[in-house]
Structure I
Amino acid sequence: MGEYNQTVVLDAIRRRPEGITRSELAALTALSGMTVTKVCRRLLDAGLVEEVGTRTSGPGKPAAVVTLNPGGGFAVGVHIDPAAVTYVLVDLSGRVVDHSRTGTPAAGDPSAVIAEMAGAIEALIVGSAVDRSRILGIGIASPGPVNVDAGVLLNPPMLPNWHRVALRRALAEATGLPVLLEKDTTAAVVAELWFAGPGSSRDFAFMYYGTGLGTGLSVAGEVVRGITSNAGDAGHVTVDPGGPVCVCGRRGCVGYVTVPRALVERAVLDGVLSAAEAGDLDDMVDVDAAFTRLAALAAAGDPGANAILTDTARALARAIVVIVNLLDIDEVIFGGPFWGRISAAILQALPDAVRDDPALIPPHTIRFAQSAIPVDVAAVGAATLVLDNTFSPRPSALLLAAE
């Protein structure tokens, strides 16, 4: 109960960057004034919050104003993508203090992979000049499927040397820090909820557009993880029954026909890009460069490039309609390293394609937004996992503790 009350108070303080008094905290959290005072004392002693002056709100002595101390703790976030590994260091407020990016280790020996990642994390911490004792832990966001309980990467697509890697335990041993592992799209949803302002939707889908396409889900403000923490994999929703054959053996899966590699391949077939401009479609560096060319052509008004992106928007719309019908959500948020380059073209066609789809059931308006989280939303989400695990109140955890 005490730990739960502490997370309630700290979360309330975190969401009031302008500061809040103890009496205001008691009214906001429905905790007694004595409980709030005791909790605030513990948080002050731990350096997680600080007092910043006083506020007068009526007769009597001015009340001390409490705010979060961003430098009271830090978390490292790591996002593993077939194209690159991104590392971020965030403070308690979620601000990115420092970040770096390396090529994705391709070594077949998992120990070499762990050593390389541990070295990059240590370099990030040292380079930021942050007190290492203030590092709360490391969060890892990886393409699924993952075994969260065991901390194992099972069979991530396009990462052939990462099968059944016990990453959490090995990285904890290599760094001496606690480590959490989560599916990358789930980490992105955790980040969106962490940074959500008052009035933000609590029922949304996060469409992660990177080397592959992934989906994360929030219902009633809770991340939907599923029984094995691999929920939200909508990549094999069929959006074009006559489309190309996916690796799963079906035709027209949204996660196959809308990803950067597929768009570059179509651009070559349609004559929008030359084979030389596309380069090696099995090399994500070449795909990245070719995808950038395709996006630039669309932005410049090239009809062939725009046709490809319009068809992509329609394919995404069909998958989104399935998700909206299942969960009755009212918002879809987009993000990921490849998203920004095509966002304008996609969002121009997507809302109408969703609204006019005859299969759409819910009568409410569906909003489309872009993630405002900087750097790499999955990497920031991975770091936020540590903060969320430490500081966010979970009524379900209270119930479990009481049993």
Structure II
Amino acid sequence: MEKLPGPAAGTVAVSTESRLQRTPDGAVWARVGPAHSFWTRYLSAFERVRLLARVTDVTTAPADGSRVDGLGVEVWPLPYYVGPGGYLLRRRSLRRSLQAAVRGVEAVILRVPSPIAATLVPILRRQHRGYVVEVVGDPYDVFAPGVVDHPLRPLVRRWAVRRLRDQCRHATGAAYVTETHLQARYPPGPHTVSAWYSSIDLRAGAFVGEPRPAPPAGAPVTLVCVGALEQMYKGVDVLLLAMRRLIDDGIALRLVHVGDGRFRPGLQRLAAAHGLAGQVTFTGNLPASEVRAQLDGADLFVLPSRTEGLSRALVEAMARALPAIATSVGGLPELLDPDCLVRAGDPTALATAIRGLLDDPARMARASARNLARASDYRAEVLAPRRAAFYRTIRLACRPSPVEPAVVPREHVAAN
């Protein structure tokens, strides 16, 4: 048995879909996703954060990893699995680990939608305990046509939407990353404490000082796109098809994509098949400073996503005063004007929108100024107090449980 440090009093348990790695010294690392500084936001109202996440043991720290555990943040290792099949195989041990993980904590916050959160909600309800949801995505978009290719997709979509609506309706507290979009589809219950704040909070260094001028007419144009390639959610295939149309129309274009994942080789092959290998660069994952350098070197940010909650990549591009074109999914319409939005999955509409912006230097300059101003709503000093007030409120609203020692069986952590 492995005993986690510290008593549960003053602790908030936070569930996440992150998959983490643990080295022999006990340190826990994330290759992608939030690191330690992100999870410390809950310390504005609690004394300790217990992060509930899948953890696998590794011999050495990943070269591109960031430390997750640290001052005020401990990681409760859940059984490690990948995909729906892995979840079904480990569901029983996952339930046992989750039951132990929330014993005695003062509050439980579930980042949803999430299979782990869905497993935990019935446990909490049986114990007559409240819970809080932070809604960071939309299963209606995740399981939309063209995003997931499976014969059961329509049934899974309806089931996932109903489940998230039920979780929000019965939650003690519900926070949303959008101002209105997710709230409309997954409304809080009549007695649910609700708030909105983005997971994005940009520090001063994320912003440029002033809008940028439009590029000279006829000059070569650099497009930039940022997003993980573990799924086809980001619509980079659609962007490549749109780019082919624009080049055929005589526009000198190049594309830089920042991000990595298992679909990157297939997208590289698609670019080559359309004669774009020389005009498209896939950089892979980059440190934040290098991402900003790519944004600063581009003329237009393009986000052709098939699904989004609220895009951090888009907000960061706006903070660099980049004009942007995106799809009208999730919370993206809250960020951009309607004439900078297109329907998802339509390369012709995307090409038309890109060209319309590039052909109008005055509009490019207005979009730069407008995006920089809108991004200021996501400054840390704006969002952090709003989050902290919500956390303090839900701490008072969540009934504390008796404090019991917390232990987790070592065998719950499986090697990858």
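Before moving on, here are some points about what is shown:
- Set I, II, criterion FRET efficiency 1/(1 + (r/R0)^6) of positions 168 and 344 (r between Cβ atoms, R0 = 41 Å, to 0.05): the highest-scoring structure is II.
- Given 2.9 for distance in nm of label points 7 Å out along Cα→Cβ at positions 192 and 336, calculated: source structure among I, II: II
- When Rg/Rh (Cα atoms, Kirkwood Rh) is calculated for each of the structures I, II, the largest result comes from I.
- Comparison of I, II - label where mean count of other Cβ atoms within 10 Å over residues 152-159 is highest: I
- Source structure of the calculated read-out (helix-only ellipticity at 222 nm (-39500 (n - 2.57) for each DSSP H run of 4 or more, over all residues; to 500), -10500) within I, II: II.
- Mean count of other Cβ atoms within 10 Å over residues 200-207 - structure with the largest value, from I, II: I
- Structure (I, II) behind the derived value 5.4 of distance in nm of label points 7 Å out along Cα→Cβ at positions 16 and 112: I
- Source structure of the calculated read-out (distance in nm of label points 7 Å out along Cα→Cβ at positions 216 and 248, 2.1) within I, II: I.
- Structures compared: I, II; top value of relative contact order in percent (Cα under 8 Å, 6 or more apart), i.e. the largest, recorded for II.
Any read-out appearing in this document is the output of simple, stated calculations on the displayed coordinates, not a laboratory observation. Just so we're clear, the structure is a prediction, and the values are computed from it rather than from any experiment. Cβ atoms are built from the backbone, for glycine too; each structure is taken alone.
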